[in-house]
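Student: Below, each structure is written out as structure tokens.
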Structure I
Amino acid sequence: MPRPRGPADAFKTSLTRPPDFDAFWADIMATAAAIPLNPSCELVPHRSTDEVEVYDIGYDSLDGVRIAGWYCRPRESYLPAPYPGLLLVPGYVSEPTLPKSWAKLGYAAVGVAPRGKLRSNRQFNPGYPGLLLANGVDRNTYSYRGFYVDAVRALDFLKGRPEVDAARIGVHGSSQGGALTIVVSALRAGEIAAAAAGAPYLCCIMDSATLSRTYPYEEINEYLRLHPDREPILQETMRYFDVVNFAPLVKAPTMVYIGLEDDCVPPETGYALRDALTAPTDFHASPNCAHDAGVYWMMPKVTAFLAEHLKPATTGRRAEQIVG
């Protein structure tokens with residue numbers, strides 16, 4: 001049944017943090033660390049410009065899955081190295097971001113496609129809908145176990161680039177990308193200098209299914225209508241992947257922005273994330289904005305926030321060049 005709605009900032013989640021949460025993820029990250037990255041990076045001339053070089057990249061992740069992405073960096077003739085790194089993590093879209101506009105602002109930027117996205121779906125492809133509940137009754141094989149690690153290992157790709165200043169790496173995304181922003185910042189807390197998360201998905205996951213009737217969360221309601229007996233084990237699995245439970249691990253300055261009329265990711269859960277973060281947090285709640293989270297007004301703020309902490313050489317360029 002839908003949960004009664006009150007003021008979003010007064011929301012109290014039913015989520016609890018498993019006592020072995022940190023140990024569970026430490027074990028996964030140790031397993032991932034033992035896997036050679038085997039990065040590839042091939043210049044794509046027809047996508048490149050006078051200012052930006054575009055590369056088709058790949059690397060290995062959990063379960064032997066090969067992950068694809070785009071890497072964009074300023075040309076040396078346009079702006080000499082070193083560059084701050086920026087990881088762009090995807091929302092619920094098929095193709096990863098091609099971050100040329102960020103490269104023009106002076107970043108070495110990766111747009112990653114975790115498993116199931118286009119060009120990373122040969123070995124794992126649960127579909128959309130499908131990803132949210134793939135193996136959802138087993139935390140050791142649940143889809144987001146590998147999906148989260150795929151995003152984290154894009155950071156390893158960036159750190160391995162000689163033109164990237166490893167002390168100045170940030171992460172940014174919205175919706176599912178907002179979730180991944182927090183997860184990457186938590187699992188690599190000492191390696192992220194700034195994080196910006198818009199309309200963060202996967203916060204208070206089971207609560208969100210009672211607050212929303214919009215996909216992807218409606219997948220949970222549909223599943224439980226067919227399998228009501230599986231609710232306890234599903235709830236238990238989701239506790240290990242809920243973004244709010246990652247929040248206390250984040251150390252970097254973090255910007256979170258939400259829309260108060262979001263019909264996809266309940267704004268209540270954005271406040272829950274804000275309250276769980278212990279790092280310095282710049283929180284924005286935009287009235288009369290839905291799942292876009294007020295992006296028209298927020299992107300200049302996001303660009304300025306990242307520039308403040310990552311210090312690209314072209315911080316004087318106009319923030320309006322970035323559209324998302």
Structure II
Amino acid sequence: MQNNNKNISLQLVRDFPFIPSLIILIVLILLNGFYEPNSISIDSLVGLVSTYLALMLLAVAQTYVVMSADIDLSVGGIISLVNVSIVAFMDHFGGGVHVVLLSLLLGIIIGILCGLINGFVVAILRLQAIVATFATSIFFMGLALYIMPVAGTPASDLFWLTYFENYFGIPFVIYALIFILLLIFFLNKSRFVTTLLAVGDGYLSAFQGGLDVTKTRVKGFLLCGFFSAVSAFCLTGETASGDPLVGTKMTLLSVAAVVLGGGALSGGSASVIGSMIGVLIIGLINSLVFFIGTPSEWQNLIQGLSILIALMIGIYINIKAQS
């Protein structure tokens with residue numbers, strides 16, 4: 001009986017690799033609630049989602065390339081480029097509704113073009129993804145610095161006020177999250193995600209199975225560029241300004257979130273929902289370190305160590321499930 005229960009648990013982890021991260025998330029919510037009861041109120045949880053929504057979307061972007069055994073180190077550069085581009089556009093042409101909408105369209109186009117560049121150099125020119133996207137990240141960041149050499153240009157009032165506004169008593173970020181979740185739901189139901197995972201399991205076997213490996217990998221980078229642009233919109237709404245270096249620290253956090261969510265950087269196993277949970281784990285660890293009264297000089301060390309422990313626990317459970 002005990003062996004049967006163990007086998008069922010391992011099978012669940014194989015089918016849903018984000019289960020270990022979900023358990024860690026629940027434990028962290030309880031710990032945060034123990035040390036600071038107000039942290040588990042509805043307003044606090046909405047604030048947590050609002051603060052980390054941009055990183056959640058960036059983790060989603062990263063997931064779609066990790067599925068096919070690639071990695072994108074340029075996502076932070078894409079965020080910076082989109083951020084300064086839309087803020088500069090709104091600053092130059094005014095902050096009317098039509099200008100804001102055009103700036104969003106411009107941001108989407110820039111994100112997709114950046115994804116196309118990455119897909120071209122990685123999938124078509126067959127350069128190593130980690131090296132190629134590191135190079136393109138420098139290129140994208142250079143463009144961002146050219147557009148806006150100094151941080152601080154304010155975003156349109158209409159843009160950031162809309163982002164922080166409540167509609168029918170519900171914050172705008174919740175509507176944005178629901179829309180993104182619906183989009184992810186339909187993407188996960190499509191054949192495309194299955195194809196990405198098949199390519200990640202092995203390029204040769206996928207090719208022999210009749211899949212267009214190159215085209216699939218390019219599409220993964222295009223999707224990554226799209227979600228990176230949407231992440232930049234959220235970050236712009238949160239900061240209400242342009243900053244050519246705003247995405248610098250977010251790239252590696254997005255990779256960590258994917259792994260925390262049960263994704264394998266070797267490809268073939270990743271979950272968008274798991275990656276979003278991974279971001280919330282990072283956010284709750286940061287909150288918990290503060291709530292327990294950790295001295296400021298120790299906070300970064302404790303945060304990093306806690307994230308590392310969470311990573312090891314999740315990876316260990318997934319390895320046991322796969323063996």
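Just so it is clear, none of the values below were taken in a lab; they were calculated from the coordinates. Computed from a predicted model, the values in this text were never measured in an experiment.
Student: helix-only ellipticity at 222 nm (-39500 (n - 2.57) for each DSSP H run of 4 or more, over all residues; to 500) computed as -9500: which structure among I, II?
Tutor: Considering all the candidates, the number was obtained from I.
Student: Comparing I, II, where is relative contact order in percent (Cα under 8 Å, 6 or more apart) highest? If you can, show how the numbers build up before the last one.
Tutor: Numbers: I: 17; II: 36.
Result for relative contact order in percent (Cα under 8 Å, 6 or more apart) over I, II: largest is II.
Student: If Cα Rg over 2.2 N^0.38 Å, for residues 49-176 alone is calculated from each of I, II, which structure is the one that comes out at 1.09?
Tutor: Matching structure: I.
Student: One of I, II was used to compute Rg/Rh (Cα atoms, Kirkwood Rh), and the result was 0.98. Which label is that? List each step's numbers first, then the result.
Tutor: Numbers: I: 0.95; II: 0.98.
It must be structure II, since only it matches.
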